[in-house]
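Computed from the coordinates by the stated procedures, all read-outs in this text should not be read as laboratory data. Quick caveat: nothing in here was measured; it's all calculated off a predicted structure.
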Structure P
Amino acid sequence: MKKILYAITITVLLSLLLISCSGGEKKQLNDDAFALYSGGDFAGAIEAFSGAIVKYPDYSDFYANRGMAYFEHGEYEKASEDMDKAIELDDKNPEAYANRGYINLALGYTNSAITDLSRALELKKDFDSDNGLYMTYLNLGTAFNLSGDSVKALKYYDLAIELNTEDPAVFNAKGMIYKNAGDYEQALTYFNLALDLDSFYGYAYGNRASIYYLMGDYDIALADVTTAINIDPNIPQLYIIRGQVFEARGDFSEAVSAYSRGIELWEAYAEAYVYRASAYAALEDYTSAIMDYNIAASLGYNEAYMNLGLLFKQLGQYADALSSYEQYKELVGDTVGLEMEMGIAYMELDRYNEAIESFDMVIASTDDFFDPYLYKALVLEYMQSYDEAIVTLEIILSFDPTNQMALDEIAYIQDLME
């Protein structure tokens, strides 16, 4: 029986393996359902696999295959339930573990994906074909890459290459690891290898474009991402790369258009809203920027609260900025940068004691002997605690005796005291 396996990239490439059956009625039922699946009729495939399950309710493979059809149809909970049932009926079914691992990976449950894909490898002798094993190596490499373990990611990508040297996906995936490590030349090498194997591989053009963007070669980046879009105009991430290139070139209207197209293709693409908000802000369309940051936050992109706070700060709306910072702190936790920004907001809102508390937390957590001391001195000055303000500024001078801002501020305070 054909088994559907998926492999995950621009970020992730998923490959789907349909479980195949031996001869007889089961094979015919599976082949009929698979034909619908292959033609993109996922609803029809679900119905066909469901009919097969009515006849063979204890047959694991039908649940595993229907689960993939459910996933493609956007019914993620039912997809997971079917994979669980497939494993319950046959806990030695490697494709079922591999497919459940794929679903977990695609939904962002990386640790669960690693567990399932690793279990599939323990059962690798039972795979129907080397293709199933290959896709499992590829997805496990991606899972480790997403978890930050590049060494294990490369290990499994190399195992995948031992089985299949003709799939551009794995070379594209290796390129992503080197990109994330900042080794752009090596990343380009692997993206080029992927394109040598398939000159119409849109993902590799898109990823190569992102490298050229990071290297500041914006014309080449734009040419590559345009090629990628011409090959496959339905990959939303490509429009984000395109928008970033336009932003870097100062063409914010084109950037907004690119980000908007990415959002049209994937309405829940939180990062796209963040990027578009940045472009809107550059165009001084602050209302649209604020709306986009809020949408991104509602989609679970918590960094949007920090971005929103910084935009409110730029607009002089410090109460709104502080509210956004507090939401970020509640969801993500405290950081030195966050405390610094909260301290500035407290200062602007005349909440001086809270401002000093924030600046003291920054001072205790960083080697920055300028910004937090300077802002603390300003707060003390506003509170007319002039002697304390001068002592604080003198700490700056103890590390940088020629710091002109500290010297000027001390002179200003001394004039106030006369």
Structure Q
Amino acid sequence: MKKNIYKTLLLAFCLLLLLPGSKAQWNQIYTFNDQMNDLWFVDKDNGYICGGYSGPSLQTTTNGGFTWEDMTGSFTESLLSVLFTDPATGFVTTYGTSGSAVYKTTNQGYSWQLKYQYVPPMHTLTFPTPLVGYTFPSIMEYIDVVKTLDGGETWSKISSFQTLGAGFGVTDCFFTSEDYGFLVTDEGSIFRTVNGGLTFTQRFNAWNYSFTGVHFTTPDTGFVTGYISDCFTNCGLLLKTTNGGTTWSTDFYPWKIFDVYFTKKDTGYLATDKIYKTTDGGNSWIPQISNIEGYFGKLNFPTKEIGYSLNGPWLWKTNPDVGVGIRTTDPVTSFRIIPVPASGKITCLLELPLQTTATIDLLDSYGQPVKSLFRGLLSTGKHSLTSDLTGIPVGFYLCRLTTNKGKETKKVVISK
């Protein structure tokens, strides 16, 4: 099996080199000040990233990752994971000296409420439906199952089980429905539940394996990534099931694999020392980018074409050369909204690299138009545009600038 895999990878790489105009299909678009742990995009423009080894960090973007706004606020402990169930409602998990916790926002991250506290770290978080969610506090060989049935307002421990290893516990999870889901651990176990987390059964275990990611394309077909511990060559693992996780086949690769994400039934991506892509359901993988420092980590695709991946403090995004519309020229040099929060009036401060026609629109938190703030021709340089907010209800909004070069969006808070 190993020999066949290597031949497939070599053939795919050679074919890639022969393609006209062949080049890297991902771009590094941003560098954070610290290592980041997790990312989540609610759509192609709006996303969140959390992490920070030297201190907590929660960042948000409204322009597809080109610029980021710090929303760490009062968080004092490490942020492990982030997930949103709709454009306004999201969750983060934290871990520190006081234990672990789940926080919830209903206003795009401007404020967070503590919803659950526990002792072991919660590295993973999933919501198979807007109301039903899970997290799995785990350390050493013990895993607890914590569940919400009301959209994250209340959480409770519903079960607990013991693994065969003594690692850091659950590294990733994936639910194909609110009752049917999978956990993978860093000590080589795959667990499955078919009853909403009340019980988990072990479907695979290898003591020297460390699993890092899990993703299902259908209720029957899924993939698990990982690597062989204490290994220096030919360490990568990609497991596949076609019968709902009852049995798994294993392929070995020359590089450690840290995540897997499928955007279609047959189209998926692997995060390793490169990013690899398949269009035949995982039978062959073609390198998309190489020559980076370290490994790629989490993958996230808000659309079938636009994807993001973390590589330590660096954020990467799919490249325009494959037709996914990543912007190569920023629409503005700078764009900010004052005051924060706004009351009565709002001022848009912007600097343009070129003369352009422009529109500025106020949108609600779901992207629906509320008011037109400006329409016209703007010259090169700095501009200050003030608009009246009379009649606009208190709340959270978006301010979108559109020019000939693209769009830029900022979050707006309107108060009394």
Structure R
Amino acid sequence: MALALIFNIYIFRGGASQQGFSAAAKTAHEGKMAGIISFWRGFGGSAMVAMVSVGAFTLLHHPDFAAKRELVTAALTNIGSSQLQTQMTMPMALSMLLAPGIKGAFCAIALFGLLSSQGMALHGFGSTFLQDVVLPLKKKTMAPRTHLIALQLAAVGVGLFVCVFSFFYKPADYLTLVLTLIGAIYLGGVGAVVWGGLYWKKGTTAGAWAAMITGTSLALLFNVIQPFWENVQPLFLQAAQWAGNGSVTHYLTAHPDKCPLNGQQFSTGTAICAFLVYVLVSLLTCKEDFDMDRMLHRGKYAISSEDDIREPLRKGFRWGALIGIDEHYTKGDRVIACTTFFYSMMWKCCSISIILWWVFVGRLSDSWWFKFTMISGIWIPIVVAVITTIWLTIGTVYDLIDLFKTLRSIRRNDADDGTVRDHHNLGDASSDPIAKP
């Protein structure tokens, strides 16, 4: 759990699959508010996951469903791997639990979700490869039409890679841990690049490339080691014996069939190595401090459109400053931010209270836990999901209308295509944006 927390902090804002959403806001403040509001749109999904889990658990353990449980058990015995049996228990239980019409609706929701998420991922990873790898290596900028064609080809290339990789790759761990390790092929190095690039003035391009190469190489190596552990274990064992390390030799001898480290441990190790390489190479190659104000549009480089003060702040100490509220927040923004903060803190206080009760009073009953789970995991998320669905639907329609109005009158700058030259965006250097109809 601690390793997962460390890794998630490390890769924050590093995911390429959502980079389009992260960079699409009109201003930095709107991007910040989008992150806050996104907290509320997940309640419908969390309620569905909780209901599905409770339903499957009930089928597998309640005596009224003994006949269906036997069918699930019989089907699982046909799967040779005990690991796959564990992972397929929930889907098979649901196939017995859901009625034909409900089962079809559930599959339709899953299919539509797959299409939307995969489309987002193809665009995100393809554009990241094009913008951060291809364009920096090109000496000439692309024409807009050529740029769009290159983006389409990059998305197709990502799709082909996914198909080929998934065809030959054999998972050797539980699905969540496998996805974490596969994600580390990109995320293992990008965390150092994002944190170092945004918060460290001595970070360099060489350090960024070194971190990405280190992270990708180690993650690929670990992805190969896991499924072929039986073949490589003797090599590691011989190396440990040759080095005379008795504890490592004993550890490897005790794990001849399955790799003793899981995907989360490998991923965290990859991130630590990539981060250290980034720091070391940046210190060795940094000739002068980078102008952070210019990159982040601060001080004399501030963009006027992002200096719109909605609500002037009073001087002195302000409680709102503790949760990031500044002069750009409207009254509605402040209500949303404060509600989000206090809702999150309410559940943290609830968790602490449960722990204290457990320690100083006694164990809570199974009945209490069931009622607590039903309230916190199903009923509250359902109520919140209904309210936020209506709220976000109205807001989406309003913003879409505003988007199309803006697209009809906006002055487009063809130089602002994400290309970076001499450590600054070419779009910032162009003082005469080209108007397009």
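Source structure of the calculated read-out (P(r) over Cα pairs in 20 Å bins from 0, in percent, 25, 54, 20, 1) within P, Q, R: Q. Computing relative contact order in percent (Cα under 8 Å, 6 or more apart) across structures P, Q, R gives 7 for structure P.
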